[in-house]
Every structure is written in structure tokens, then in C-alpha cells.
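Structures for review follow.
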Structure P
Amino acid sequence: MEEKEIVIIGSGPAGLTAAIYASRAGYSPLVIEGVPSGGQLLVTTDVENFPGFPDGISGPELIENMRKQAERFGTQFVMKDATAVDLGVYPFKVTAEDTEYMAKSLIIATGAKAKWLDLPSVEEFKGRGISGCATCDGFFFRDRKVFVIGGGDTAAEEALFLARFAKEVIIVHRRDKLRTEKYVQEKLFNNPKISIVWDSTVEEIKGSKEAGVEKIILKNIKTGAVTEQSADGIFMGIGYSPATELFRGQLTLDEGGYIVCHDGAKTSVKGVFAAGDVRDPMFRQAVAAAGTGCKASLEAEHFLENMVA
């Protein structure tokens, strides 16, 4: 069983930034990338708010640049999923499919994934009219009628992006007001392509194998009225779930399942650190993830140095 001073789980901007800092400090960190690797940026077409790129950069290109930088300084990569973690032993035991590693310090950067409605039809039509990523699939719905489910920041971001392509964007929200900042709401209300169906939930999604999604059935939770509308596409905007299944019962998590950190990137287990969306239910930005990746790496280095001392 191979022993590593620093093991990083996750290969998005948080994990890769941690790897850059750790390898620059003279360690040879091991990054268990996950399949697919790269995190949310891998499915982001344009990144225009990451410092240092005045003309913007594609998500996959930014990830590839960060990966090459980490690799140049001595980071090792394993393109496998982390399948088990034991934080009750030290060094920590990390399993990546068929291989086990011992880690003197562990950085968790496993990210978060989009939530989906719990309907059989959602599984049936995923990739055939139902999507969890507007930036990935919005282009395919040019001049189409699409629905966005949700009423928070995620839904707002999806709707505003989709309005660039679709002829009509309809937000379906179970409440009578949105849960996003006022200036974002004004953007939604002032966009002629965007409308909102209030106090409503999705009862069912209909379609065919040939055409994919064709109709959406909505229910007003106050009046009980059920309506059916034509739909070319349906996007999930109901938030994200942090990838913390491996750590439940081993680390302190908040109500939403996100890893609780203190004093920078420290978790409830000494020697274990967290970075990126797995600990951040609010910002979910690449630059914020990179910042916490830096913190986690510096904390891990400090932990290892004190152990030696």
C-alpha cells in the first residue's frame, strides 16, 4: 500500500490549485481525479470572470492549463474514482477503485452536483430534453421554448443564460417570490424572453423516444389547478448536492451535507482539509474554489511540518 504525504480527492479548480501549491512546496501530491475529471468547469463553455484572462477562456481549457501547471511541478494524477475513505486510522486510508493509498494529510475537493426532480420521467428524458446544465446544453435549444425549475440563484443563472438562445424561458417556482438577490430578480423581470409560473410544481414530463421532451404538466399548489404546456426543453435549477457521501459519519457536515470548516480549511478531523464547492453552498465560483484550494494546501503543509517537528 503506497503512502503519500498529501492526497487530494478531486480535480476541479480547488483540487488543482491545492496540487499546484503542494507540489511547489516540494511535496509530490497525488490527485485522485474522479471520472470524469475536471469538475464543473469541464462543462462550462465560457469563463469570463477568472482573473488573468481578459478575453475569457473555456472551462476545459482553464482546467487543462491548471492540470499542466500542477503536473510540471511534480503532481501525480490517478484517473479513478475515490470509492472509500477511512479517517478513523492514521495515516488515512483512501481507496481509488482497485488501489489503496495511505495519506498523511488529505484534501477533499470533490465538489457538488446538480439536483434532479424525483420523477421517473426525469431519468427517462435526461439528455433528451432534460438537462442540469444550461451552459452545456443551452445552444441546442436555440429558438425553442424551455422551462427552468427552481427559484434561487441556480435557476436565475440558468434562465438568464438560456435567454441568449431560446425564444421563450419559463421559470417554474413552488413559492410566490424568488430566493435570489434583487438585482438578479430585476434582470429576470426585465428580460422579455423570461416569464415565471408561481406557486407551482412539476407533476409530470411527457415525450417520446423519437422526439424527447414534448410536454410539461404543472400543478398550482394553492389552487390545485393542473395545466399542460408544450415544452422543448426542461432545465433543473433546484440547487446542488455536495459530493460528501464518502465522509458521512466521519466528518462534521452542515444541514445541506457540506463539509464544515474552521480556521481556513480545517475540518473536524485533524489533518483533513476541504476546498471548493464541497464546503461552499453559497458562492460556487471557480476563483473562490481556487482560493480555498490554496488555503487547504497551505494548511496541509503546516500540518505536515509540525508533525515532523
Structure Q
Amino acid sequence: MRNVVIIGSGPAGLTAAIYAARANLQPLLIEGKEPGGQLTLTTLVENYPGFADGIMGPQLMEEMKKQAARFGAEIVNGYVHRVSLKEGPFRVYYGDQEVQAKTVIISTGSSAKLIGLEAEKRLMGYGVSTCATCDGFFFRGKKIAVVGGGDSAMEEATFLTKFASDISLIHRRDTLRASKIMQDRAMKNPKIKFVWNTVVEDIYGDPQSGVTGLALRNIKTDQTSRLDVDGLFLAIGHNPNTEIFRGQIDLDERGYIRTQPDSTRTNIPGVFACGDVQDPVFRQAVTAAGSGCMAAIEAERWLEH
């Protein structure tokens, strides 16, 4: 029987582990499929407070992990494939283990949707990015492409015009899903040009040189072409990692866990959610860490009462 079981090891989960461990709750943190979460896909993190010269994403997560362990958090490498949250004590299953828990903190994050190319994963953090706020700064004066047609693609493209010299917005259809106001904003921006009815078939470059170009195909004419760019931003959405909680916990229409206002409490007393799994809006390391702190404090208070 554990006081606190934390599922997921991004900034939210590891911050929750630091706070829960310092409160002497001896938390168990189960890392998940991607130990360290999405930050391990990022090379240089420049917007996390306290690192004037920036820090590599994997290094930042490693430091958080060491900090949690120093205060007595038990961290295991495993993937939670089933939970039972209907009644306490809660049960969490990973590998061939079953753990009972008085409280559970869910910090399983979300995964950026990818196109599905081999080059995407190879060049992630080397010119391919899923976060304009995180990586836009590195493309000052460069040519970049954005893939997508919804609000997030328009928002990312518009944000990136602060840095890039020009932006090609690539969309597989000839109409956008984005709201009218977001479409108008992007279309009026002289730096953004639209490439309609087109898909990215391959990404040229390597980790040393970064991205050098894209292989494009027009789906109406089947014509192929090369577009020279220095970076590619994927803005085709995120999927919250909530599959194993479906039917047990209250999710919104997109699959994100619903939490109470100004809180990490879910609809199940004793179960808390923090980070990107309940935040489709900000999706930043620093906001995830902040909500991880909230979850640990709320779990501690819940156990006290």
C-alpha cells in the first residue's frame, strides 16, 4: 500500500514526486513509455526559469529525477497498462506488478500527432519541432514550414513570423479548419504563404546539418516538388495519453482529464491530474511543473483529512 502513486515522469510527475517526497509520503513514480516526457524530444530548453544559458531537455529531466530520488521518491521504469479507480484503495498495474494506492497522481502527458515519417523522429529537436513557443527563437531569419490547418497551426505560424523570414503553411486540403479570426490573421500576414492540397512525403537533413528541405506532393495533381526550409513545425494536434482511464474518470470531448477550477482534483476523490494530460492550452514545462506541485500538495492534504 502506497500513500501516493504517480503515473508519468515529465515535469509534472517529477515535480509532484519532489513535493510528495519532501512531505515524507514516500511516493512511487512509474516512468511510462517515454521517461522524461516530451522534453526529452527537445534539444535546448531556453525558457525554463533558472537556466540563463538554457539547458538540454533530457538533462533538465535527469536533474529533476535525481532531485526527486534524493528526497526519497522511488522511481521505477515501467509502463502502466491498467488502473482500477472505482473505489479505494486504488490499484495500478505495470509490467506484472500490482500496486495499491491511497492517492493517485496522473501525469501521463500528451503526445504530439506526427505525420508518420521515419525522418520525423530522427530529426526531432534538430529542425523538426512540435512547439513554436519552445523552439521558434532558434529560427531567427530562417525559412520554415508549418503543417496543419486548424487553430493551432494558424497560431503557431503567426507566432513564428516574429522570428522566421518566411513561412510556408502546408495543408492537405484547400480549406482550413481554423476559426475565421485565426484564418484572417494568418492570411493577412505577408510572411505566411499557403501551400494547398499538399502533403510532406519526406524531410531532408541530418542531426548535424539540421533540416534542409521537404519533399512535397500535391494530392490533386500527384506532382512532387522540393521546398528548401531550415525547420518544420508540426501543428496537427495532440492526443492526451488517457486511454487507460477511459470509462473510469471524467474526460472532456477531446480526451483530456477534467479537473476542478484552480485545482488538480478530478471527479474521483483521491485522484489528481496535472500537466499536459489536463492542460490542452499552455503545454509548457513550467506550467506542468507548477501543476505537479499543486497535485502533490492537494494529495498531501487529502491524506491528512
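Read-outs: derived from the displayed coordinates by stated rules, not from any lab. Here the structure is a predicted model, which is why all the values come from computation and not from measurement. Cβ atoms are built from the backbone, for glycine too; each structure is taken alone.
Out of P, Q, choose the structure whose coordinates give Rg and Dmax of the Cα atoms in Å, for residues 229-284 alone equal to 15.1, 54 when calculated.
Details: P: 15.1, 54; Q: 13.6, 50.
So the calculation was done on P.
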Out of P, Q, which has the highest value for distance in nm of label points 7 Å out along Cα→Cβ at positions 125 and 141?
Q
